[in-house]
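Trainee: Multiple structures are listed underneath, in structure tokens.
Values in this text are rule-based calculations from the coordinates and carry no lab data. As the structure is a computational prediction, the values presented were derived from the model and not from experiment. Cβ atoms are built from the backbone, for glycine too; each structure is taken alone.
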Structure P
Amino acid sequence: MTIHSDQSSLPAEPRIDARWLRRFRQRLRSWYRKHARTLPWRTDPDPYRVWISEIMLQQTQVATVVDYYHRFLKRFPDLNTLAEADEQEVLRLWEGLGYYRRARQLHRAAIEIVKQHDGVFSSDRASLLALPGIGRYTAGAILSIAFGQREPILEANTIRLLSRLLLLREETTRSDSQRRLWELAELLLPAKELGSFNQALMELGSLVCTPQNPACYECPIQEICPAFEQGLQETIPVMAAKQAITAVREAAVIIRDKSRVLLRQCSPQERWAGLWDFPRFEIRHQRGQALARELQENVFQLTGLQVATSDCLKVIKHSVTRYRITLSCYQGQLVSPDASKDELADRAQWVPITELEDYPLSVTGRKICQDLLT
């Protein structure tokens, strides 16, 4: 496989031949045997366990995933258990891991596998790709690791590693770049032990071929790495320009009625769809009567309750994707003693404080519970 460059002023792109492939595979395998981390999903490459781990690992660090993986598998040891569960319980166990769409799709996929495949994980690529939340990478990981099939994988760590092997000088998200990366991922595959080889690629990218300051002098393929030879390991891969950071001001209102507190379930169109939170919304004003009216109007719109608000109790700053959010927390008092009997808006619900642990909350919602309701 020879990669031709359209930019003659740049270093020639690498030639990948049979000899190079043999050296690459031998060195990678030898390194992996010595340096592979002991991870819970590697001890039993069951397709269900591989699937759970791969979904959890999307955009999430390994160190974060391990404890979640153990808790999730303890409660949902197999497909049938997961399919029979309530989505709220699935979200509760996922709480804090982020990207909650993954959990909802995981649950829906489990239901489909039980209904359409009698609870048996398919080894057919097309069947896997038809499931919610399973794309080409996840299908390739399941098929290669759990079933030993010749399927390439492409995720953050291998994209970086393969980009350096290709001397890829274009953004990795471009369609042509993706095509070339997938082609190389497939070309690198050996004839056997496909699962461990793919895991070795990911491990090398994660531990050695890192985004900044890659540990090239510890890398088993340093001598045959085109990026190291050309001194381009710090400039490849070419990343897309980062999105501008948007500052957002929001308010959360904590409304208590004796031993109960008001929660609201986020709609499918909202940031934390399916999770529960205190009435929360974006605000324009910062102080005074204008802010008080804004808080009152938004709470009524979301919950159907008339409340008065006190001074700000706490400010929580956090980030979600490209948003930097300043969340101001206020105590809300019911306007009249009978207000708690008013008809609540859809998605709003009075919850006993002692039962808050059972509800899946956003990270900030859980923090408010811990800081303000104890």
Structure Q
Amino acid sequence: MLRNKLPGTGTTIFTVMSKMAQDQGAINLSQGFPDFDGPQALRDRVVYHLDHGHNQYAPLAGVPELREQIAAKVLDLYGCAIDPDSQVTVTPGATEAIFCAVTAVVHAGDEVIVFDPAYDTYDPCVTLNGGVTHHIPLHYPYFSIDWKPVRDTINDRTRLIILNTPHNPTGTVWSEQDIQSLREVIAGRDILLLSDEVYEHISFDGKKHLSLLRYPDLAEKTFVISSFGKTYHATGWRVGYCVAPKPLMAEFLRIHQFINFSTNTPLQYAIADFLRNCPQHHRELGGFYQQKRDLFCEFMAPSNFSLMPSGGTYFQLADYSAISNEPDTEFATRLTREHKVAVIPISVFYKNPPDQRVVRFCFAKHNDTLREAAERLVKVEGLL
């Protein structure tokens, strides 16, 4: 008889809500993907490399040209000099990079700290490696970290802390005080860090992305993971990367070689070209999405939802407590079926969900899509 390695784990909420949106003919503001294509210049480079012999296996760590451009970007944005030959690995998406990083360092009985609401891949990665996950909850509306529970949770078995900024699903962005608090709680301890920074280029209102690569004392014990899919509006390409100090990257590669070995070759060459020739894209990405955030919030202003503008990512939370007392999973289902707008309930990202009425919208959509969705949402009346 088969024994379930992830008991209690069902189909991811993203699959569930996207299928429901399709079945109901709803506007899909649930799963986080754009409804527009990436830059034409980038797509042209993909065609070029498809036609010029770059269609076989890439090297284990990624094509040298792309690793060199990643290193150049990291130096430009964060002032961190890294060796592209020993500190960068290109992966088929950030999720695979997260799994490799966790698997490389977490052994049976090790403990890992995550902050809820947490991206739903973190806990399963820890569980599959025999680790124990400790969930520290964040609360609406600010979702700021209370560092006292972190101090109280850390012990001699704590191996890894998983961080995420800008944060999915809440849209919060770390402050310098968070950085200092992190330093203090891990001081003198052999604790590693995994920093999920896939939305690194999408922060708003003048806030600077505080990559852990900015801080040499933290970078020396951190896997930093990012995603070209998020940056280039091409989530289906599944190209991400990890930056880590040489000893951590050596262990990362031991795992990566037996999971996927290499990442799509022509896409790597194309992204390398685009990074070199069009750095303005990632530099201007925050402004691009801030306009969409502001537009969506403006469209939603007449509604019965309460929105506090997101600090980063392309997600916007909304409090629906003035509309209904339903649990968010039921409310999201009703919204999709009756009002034809699909959203993500936040409770599914908690181990122990707090009593809050909050859903997540994705605003990485054409302006007309956002307008039509908001017109439907404005008509949602209260059930209280």
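Trainee: Which structure, out of P, Q, was Cα Rg over 2.2 N^0.38 Å calculated from, if the result is 1.21?
Mentor: P
Trainee: Another question, if that's okay. 2, 12, 18, 19, 18, 14, 8, 4, 3, 1 is what came out when P(r) over Cα pairs in 5 Å bins from 0, in percent, for residues 75-170 alone was calculated for one structure; which of P, Q is it?
Mentor: Considering all the candidates, the number was obtained from P.
Trainee: For relative contact order in percent (Cα under 8 Å, 6 or more apart), which of P, Q scores largest?
Mentor: Q
Trainee: Now for a different question. For distance in nm of label points 7 Å out along Cα→Cβ at positions 19 and 259, the calculated result is 8.0, so let me know which of P, Q that is.
Mentor: Label of the source structure: P.
Trainee: Check the numbers for FRET efficiency 1/(1 + (r/R0)^6) of positions 323 and 355 (r between Cβ atoms, R0 = 30 Å, to 0.05) across P, Q and tell me which is largest.
Mentor: When FRET efficiency 1/(1 + (r/R0)^6) of positions 323 and 355 (r between Cβ atoms, R0 = 30 Å, to 0.05) is computed for each of P, Q, structure Q gives the biggest number.
Trainee: Kindly point out which one of P, Q the value 14.5 was derived from, the read-out being mean count of other Cβ atoms within 10 Å over residues 123-130.
Mentor: It traces back to P.
Trainee: For distance in nm of label points 7 Å out along Cα→Cβ at positions 203 and 235, which of P, Q scores largest?
Mentor: Largest one: structure P.
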